Structure P
Amino acid sequence: MRQILQGIIFDYGGVISTPQDAECISQMAALTRLERKEFVCRYRRHRDEYDAGILNAASFWQSVVGYDAPLLEQNVLEKLRRLDVASWTCLDPAMVSFLPSLRREVPWLALISNIIPDALEHIRKFHNWWKLFDVLTFSCEVGHAKPSRQIYLSCRERIPVPPTELLFVDDVLENLRGAAETGLRTLHYRDFYQFRKELVF
């Protein structure tokens, strides 16, 4: 028997937006004077703490260059912050175009995103797609980042249907496992056309 689908919970980065922009990553690495591979490793090391609002921008970027390194100049910090936002805010046009029709098919649409305040401010100021969602759960506002079960529970408690009737969509397997542990159904997002093929109401 096919399970009822009452709602879809989307990830943002890599699902609604395109994957992080490679050119922006290279420019950030150059500003920190790190080799690209080393930069990516350091960038990811404390990212969950930044997404969850535990670290502010200055503390995060200082952790990337190294706490034993000289403090970042303000102009360099501002450039890093702008590039970081730009790297995550290029939208997938196919997905954004699909959301209004999906809004008519599913009773509940929700979003769970690991996101920093700078990027969230940009999205709220320059985008309208997020207004299609009934529930928005952002890591920097709830103090938890995926795959912590708390962020999924924070979203779930605002949707009055059983978790088995909710589908969580993310491109990161670790995040899907975290969602599954709270009872949500999951779908691994690889690209828009695969998603459309596997999405069954």
Structure Q
Amino acid sequence: MITVIANLKGGSGKSTVTFNLAIWLKMKGEEVIAYDLDPQQTLKDVSRVREEDGTTPTLEVNVIDGVSVSEKLSDHSCHVLVDVGAGNMDAMKTAISAADRVIVPVQPSQPDVWATQRFLQIISDACGDDKHPELIAFINRADTHHAVRESDEAEEALEMLEKFRVIPNRLCQRTNFRRTFSEGLSIFELSEKSKSAEEFERFAQALYPSLTN
């Protein structure tokens, strides 16, 4: 299955989600190949940190250069995760056209909801008349205080975008998610019993229910 994690907005946390999802799958004994099509190559950097530190499981992250994106992505029978942003719009459109599903992390703000709505047109343009991938949206970097309503309001707005399946498994704004890249460790390796690890476990299970213990 080809899963593309993408967003028009920078800073949405897509690389963090891709990295942690890849390690979660590896810890389940699954074969995973990741592609970093973002010019910043954050995902590639963190995989290099793991390799240099000797951390296992390792994560293979590829950067496509001069090779057809769609051809390369379809050349696998394992889980394929693709991290791509608007900084490489051509690669984003090509990856979306090859994807089985597109996961869109959305921060709880009105501009992010507007950007997600515009993203639907880009997906439509990328796929043309072909079968569209499954579109999944969720609130990322959600508020942790129950009295703050922005996350609820953003999720309600996303549910009005008919083509998206909105999953209720939010990931909150937590320090551990920021630490994953600086230390080259997944959320589970940092603190297996933390709230952030519990949140991500529920999130990953919602995406891969067949791998639920």
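List of remarks:
- When mean count of other Cβ atoms within 10 Å over residues 77-84 is computed across structures P, Q, the figure 21.8 traces back to Q.
- Largest in Cα Rg over 2.2 N^0.38 Å, for residues 125-188 alone among the labelled structures P, Q is structure Q.
- Taking relative contact order in percent (Cα under 8 Å, 6 or more apart) as the measure, the highest value among P, Q is held by P.
- Distance in nm of label points 7 Å out along Cα→Cβ at positions 5 and 133 - highest-scoring structure of P, Q: P
- Identity of the structure behind 3.3 (criterion: distance in nm of label points 7 Å out along Cα→Cβ at positions 13 and 165, calculated), options P, Q: P
- Top of P, Q by FRET efficiency 1/(1 + (r/R0)^6) of positions 53 and 149 (r between Cβ atoms, R0 = 30 Å, to 0.05), largest first: P
Coordinate-derived values only; no laboratory data. Keep in mind that this is a model prediction, so the values were computed, not measured. Cβ atoms are built from the backbone, for glycine too; each structure is taken alone.
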